[in-house]
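What follows is calculated from the coordinates using simple rules that are stated; it is not laboratory data. Keep in mind that this is a model prediction, so the values were computed, not measured.
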Structure P
Amino acid sequence: MALKIKQITVIGAGTMGHGIAHVSCTGGFRTVVQDVSEEALSRASEHIRKNLAKAVERNLLSQEASQAALQRLSTETDLRAAVEQADFVIEA
């Protein structure tokens, strides 16, 4: 029986964390990035936005796909809240 993954939670908003989150939300999954630092979450979100914008500029991704990916992305400082609806959790 195949597991249906709808939401992925990435624990840690550093270099690996925001990279994994980028791939996850671009791949069509609701993605929650969790970190105890609001500053780290803000930086991660900004990195993802910039990387998606670069992909659009290079015609690797449509503007619509970029916006859809961003709509699937959220951040959370509370670990319990971040994982409560997760189907898959990655610690980065």
Structure Q
Amino acid sequence: MIFLYTPCKDVSEAKEIGRALVKKRLAACANIFPITSVYMWKEKLTEDKEHVLLIKTTKSRAKKVMDEIKRLHSYELPCIASFEVGCNSEYKNWVKEQVNE
């Protein structure tokens, strides 16, 4: 199973992207968390309130999920990070079912 992590400008954008991914069966689930990000952008120290999407999908769907996030995301340079995770077999099977695998 793959988790994808992407910060969004606000909860509305996070929900919009999450719903689109689940509706298209690219993801089984999308969790949304409020965060504070601190980073340099265009030579300026920046601190923003954002909402992170933690998206659960399969390895074979990860590229399509990334492409869809890029298409829907408002950021000029969105962070889209992925990592493989282990989990209980029942949940892993549920994720596969949700993305039609």
Structure R
Amino acid sequence: MVRYVLFVLSQLIHLFCLSFEGQKLIDHSLQTRDKIYNSPWYKMSAQSQKMLMFVMEKALNPIFLSACKIYIFSIENFTTVVQTSMSYFTVLATLE
């Protein structure tokens, strides 16, 4: 029994580490647009301003870490996995 508990805890820690890094990637990608906008872009040449507009448009969609485009690693999805797992565990525990 202890072996299974340790296995589950290690898997949860592993998933949390991946989800935490994925969340950091999402947060940084969303901050990119704001940081470009708050920079002194108006002092740049017209061509540079157009390139920054293109980068800002691309930065509207967040970059995320995924597992085969099925699961997106984020803190929100990690909590969903933990809640669902606990629900399944309580159902199985009541059946015994």
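Brief remarks on what is shown
- Cα extents along the principal axes in Å, for residues 23-70 alone derived as 35, 19, 13 - corresponding label from P, Q, R: P
- Winner on Cα Rg over 2.2 N^0.38 Å once structures P, Q, R are ranked, highest first: R
- At a computed -25500 (helix-only ellipticity at 222 nm (-39500 (n - 2.57) for each DSSP H run of 4 or more, over all residues; to 500)), which of P, Q, R: R
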